[in-house]
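Trainee: See the structures that follow.
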Structure 1
């Protein structure tokens with residue numbers, strides 16, 4: 001393969017540790033090292049960025065130790081006890097559909113398949129993205145060309161060899177609008193707008209689809225992505241929960257339904273499955289990635305009643321709860337056989353307006369509603385203070401590109417003035433839809449906000465509905481309260497939820513200035529500079545009052561003390577390869 005065919009290599013810079021390995025690194029890495037030494041960025045941001053640009057995780061951690069003057073970090077900390085093979089872990093978790101991974105819209109769906117199908121990359125519990133099915137990658141200096149070198153020797157459970165053709169077929173399906181995958185928004189740099197041939201309200205309906213030539217199979221274990229614009233988060237995008245790599249025949253040689261033909265690259269196979277009942281996985285072969293300890297992974301659905309989850313844990317029916325309800329934290333703390341695991345995360349819910357629907361197409365009305373919010377009070381009352389206040393722009397304080405804007409303060413007088421300017425001087429009745437899709441705290445948050453809006457003359461009616469009914473209208477209701485899971489980067493969330501025309505843009509937000517600002521942010525490697533670019537996106541979302549967003553949630557998992565090697569992932573992903581059971 002010629003140098004010209006992959007990337008320009010004229011400006012490559014080799015760090016001493018990388019040079020010794022015969023490797024090459026991205027031209028931005030010296031600047032990144034300087035920023036860490038000068039305390040302009042934190043250790044975690046350095047690790048994430050260095051790994052994102054292709055440095056091995058081992059080298060990145062060692063380099064961070066050298067630059068910060070710390071003692072070398074061991075690759076793996078000493079275990080308190082010797083891992084034991086065998087055993088079954090039983091988890092209380094909703095068991096959901098398991099058809100097309102590209103269309104998954106819940107983390108639980110991906111956990112059911114996470115030990116059958118695998119991903120090009122992996123974001124670990126420390127929020128750092130490292131190689132997985134890809135053993136390494138390279139990015140051009142302009143971030144428009146990404147080359148991924150895949151693991152060789154990996155086999156599918158049906159005996160086929162895992163190759164670049166599998167990744168190409170999976171990505172092609174994601175970018176086909178007929179698939180209906182949210183990945184269309186995530187991989188916007190490989191997507192173009194096109195005329196669907198349909199009309200609505202006298203206007204052409206435009207759609208999005210993959211660009212011809214964006215995916216290039218170089219050889220059996222090398223794949224190249226040619227982007228229309230810079231995209232810094234390609235490795236991290238590949239570990240979003242709908243990005244599991246399916247066999248190249250999926251949806252072509254056989255139906256796009258994994259539950260009926262669960263061919264995977266991991267070591268486990270599905271032996272029993274029923275939506276709303278159970279999903280049983282059993283280790284069927286050795287794993288190409290190393291040793292495994294668990295013989296079986298069992299998921300049991302205990303319904304929507306969170307008391308049933310806690311009861312199953314308390315009575316030793318299960319060894320783990322997928323997500324501990326915030327009102328059960330104190331109860332579980334008192335159980336002697338239970339260990340609680342906490343993670344500060346970008347898990348959240350947004351009281352988003354459908355800005356194209358009346359009356360929320362009125363910007364001043366939206367601004368009036370947003371001005372009524374006391375974020376801290378909602379967090380304290382509705383979620384027992386177990387989180388951080390949000391700022392109405394969906395970029396978390398822990399995201400590397402988070403930019404701090406002037407703090408938001410509740411201002412009833414401002415709300416009244418804006419309401420009058422919007423044409424509602426005598427007040428207005430509004431309705432918010434909520435389905436308690438993640439717990440009763442959601443209705444509680446709406447109730448607190450209802451009280452906060454009342455003094456401004458805004459009467460908020462709460463349309464409480466069953467969770468399944470809410471998900472039928474989550475992207476259609478004029479005003480709704482929708483949960484969003486954690487992503488490693490703020491730019492990932494902004495691309496998924498707020499770019500014009502992407503599948504998960506539930507607010508139907510369409511602001512060319514926002515899209516352009518996000519493009520610039522996604523093309524900026526320097527973390528400090530990227531914060532400045534993201535600040536523009538944040539400010540636009542705030543000013544346009546698209547998503548009153550009360551808070552970010554801390555999340556909890558509970559495990560039995562006999563479960564070892566488990567770490568809580570901020571997205572609640574299950575990574576059980578190093579988990580083992582005692583007794």
Structure 2
């Protein structure tokens with residue numbers, strides 16, 4: 001009876017009123033979820049972006065920094081990171097409804113639209129979790145809307161809308177180039193359209209500040225995304241790609257979409273672009289699994305295309321509509337239950353949904369007001385600084401990826417000063433147990449790091465056998481305004497060579513042709529490093545020269561390829 005009464009109310013309600021009510025409810029649910037779900041590791045990282053606005057960042061373009069900056073202007077706590085995210089998804093949904101071009105809207109169609117939208121798991125999560133994908137989804141939807149209008153009438157207003165949407169997409173995430181590329185592939189006539197080219201030119205002009213930033217940084221972001229993530233073929237990446245896609249989009253919704261893609265053909269250029277987006281993204285990133293790591297959510301920008309096609313064809317295909325009602329709609333309840341679980345402590349801490357604040361406060365009890373030096377990934381220093389407000393520094397090792405902290409280089413102002421080092425330092429650190437969180441660390445009054453020292457070299461050979469001796473001439477440069485003490489009482493420095501294959505790294509010591517005691521500020525010197533090739537399995541390795549100072553082996557040089565042959 002209650003269910004029947006609800007259906008009657010929905011049917012009787014004006015579709016505009018129903019749309020507004022559901023959208024308002026969507027906003028409120030995401031608002032509550034944002035308030036009570038602990039900030040994620042990446043969100044804390046992006047919150048730091050927002051405190052230091054720039055035209056670019058190591059990992060991403062600057063739009064996500066602008067979202068956290070604006071959120072922090074309006075609110076504190078979780079909303080200081082998430083409020084603009086919540087608003088952007090509301091605008092994205094409203095714009096997506098415009099893309100549908102529903103000629104005869106009614107309440108049932110509104111419900112269908114929201115069922116499809118809510119069933120998209122990753123899209124739903126981007127209603128309360130801040131990431132570069134959030135503004136990308138908004139501007140990608142705006143781009144689809146602009147392209148749809150441009151196909152109907154290639155006016156200057158629509159060309160301007162294309163320009164704005166393309167600029168916003170690219171400033172959000174570089175996946176924008178893929179979105180634009182597949183639209184062009186679906187309609188080569190765009191290449192002959194003068195107004196489309198004007199939109200592209202003006203987009204390029206608006207991107208000049210970001211391009212200049214990248215040039216100043218030696219295009220560090222592109223080098224990281226195009227080269228730094230290539231670990232070679234790995235079975236877990238290859239086999240896990242499509243199962244991960246099921247999780248991203250909901251296996252039931254994705255199943256319905258596959259039915260549409262197989263059974264129907266695009267009826268116009270706009271739908272052709274949608275087909276190209278969906279299939280193109282999946283094929284492209286599946287092929288990329290042959291080269292290295294592919295994050296499952298990289299295909300999320302196709303969400304809008306999926307919803308539009310599912311909506312349109314479910315109104316034409318009774319079997320599809322029945323499947324959505326019987327299977328897709330009930331799955332939303334499971335998604336909602338999971339969202340409730342996220343605000344609790346039921347899930348393991350290793351999944352990253354809770355426990356970060358407790359961990360940060362435990363470290364603070366030991367470190368006090370001292371700046372804390374972390375090694376490895378950006379997650380710990382980001383969450384520590386977010387939850388405590390104390391400064392966190394990060395030393396990226398040769399065995400971990402570089403991050404925005406390598407651009408900020410905050411550790412330089414603490415050379416020779418007191419800091420707390422989080423992590424194991426051989427022969428120096430202590431073990432702590434604070435509120436159940438166990439960690440190693442040490443306090444030093446005379447901190448020294450070597451991460452900004454540069455080493456330039458060229459391998460004298462391309463192939464070696466285990467047991468061979470390699471002598472590598474190198475040049476070492478200290479660009480800092482302080483001396484590097486190789487005989488430092490707490491952090492003495494030594495030379496090592498790394499042999500990296502996929503995600504496994506081995507270190508070997510060797511002999512340096514001259515004695516290094518002090519490398520003065522701004523100094524350059526030359527020497528050679530002599531090492532015996534270790535007994536490693538045959539294959540192609542990436543090698544690098546590194547300085548190790550008990551805290552971590554630093555990434556002081558670029559990698560070079562070396563093949564170790566079997567005897």
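Derivation of every value follows stated rules applied to the coordinates shown; laboratory data play no part. These numbers come from a predicted model, not from an experiment. Cβ atoms are built from the backbone, for glycine too; each structure is taken alone.
Trainee: Quick check: 22.4 is what I get for mean count of other Cβ atoms within 10 Å over residues 39-46, calculated from one of 1, 2. Which structure matches? Don't jump to the answer; show the numbers that get you there.
Mentor: Numbers: 1: 16.6; 2: 22.4.
This value belongs to structure 2.
Trainee: Out of 1, 2, choose the structure whose coordinates give relative contact order in percent (Cα under 8 Å, 6 or more apart) equal to 12 when calculated.
Mentor: Working: 1: 18; 2: 12.
It must be structure 2, since only it matches.
Trainee: Taking distance in nm of label points 7 Å out along Cα→Cβ at positions 247 and 335 for each of 1, 2, which is largest? Let's see the in-between values first.
Mentor: Numbers: 1: 3.8; 2: 1.7.
The maximum falls on structure 1.
Trainee: Now for a different question. Among the shown structures 1, 2, from which was the value -15500 of helix-only ellipticity at 222 nm (-39500 (n - 2.57) for each DSSP H run of 4 or more, over all residues; to 500) calculated? Numbers along the way, then the final one.
Mentor: On the way: 1: -8000; 2: -15500.
Comparing all candidates, it corresponds to 2.
Trainee: Assuming 48, 28, 22 is semi-axes √(5λ) of the Cα gyration tensor in Å as calculated from a single structure, say which of 1, 2 it is.
Mentor: Details: 1: 37, 30, 25; 2: 48, 28, 22.
Computed on structure 2.
Trainee: Here is a follow-up. Compare mean projected area of the Cα convex hull in nm², for residues 95-350 alone across structures 1, 2 and report the one with the greatest value. Please report the intermediate quantities before stating the final value.
Mentor: Values: 1: 16.8; 2: 15.7.
Top value of mean projected area of the Cα convex hull in nm², for residues 95-350 alone, among 1, 2, belongs to structure 1.
Trainee: For FRET efficiency 1/(1 + (r/R0)^6) of positions 143 and 159 (r between Cβ atoms, R0 = 41 Å, to 0.05), the calculated result is 0.65, so let me know which of 1, 2 that is. Intermediate results must be reported in sequence, preceding the final value.
Mentor: Values: 1: 0.65; 2: 1.00.
Answer by label: 1.
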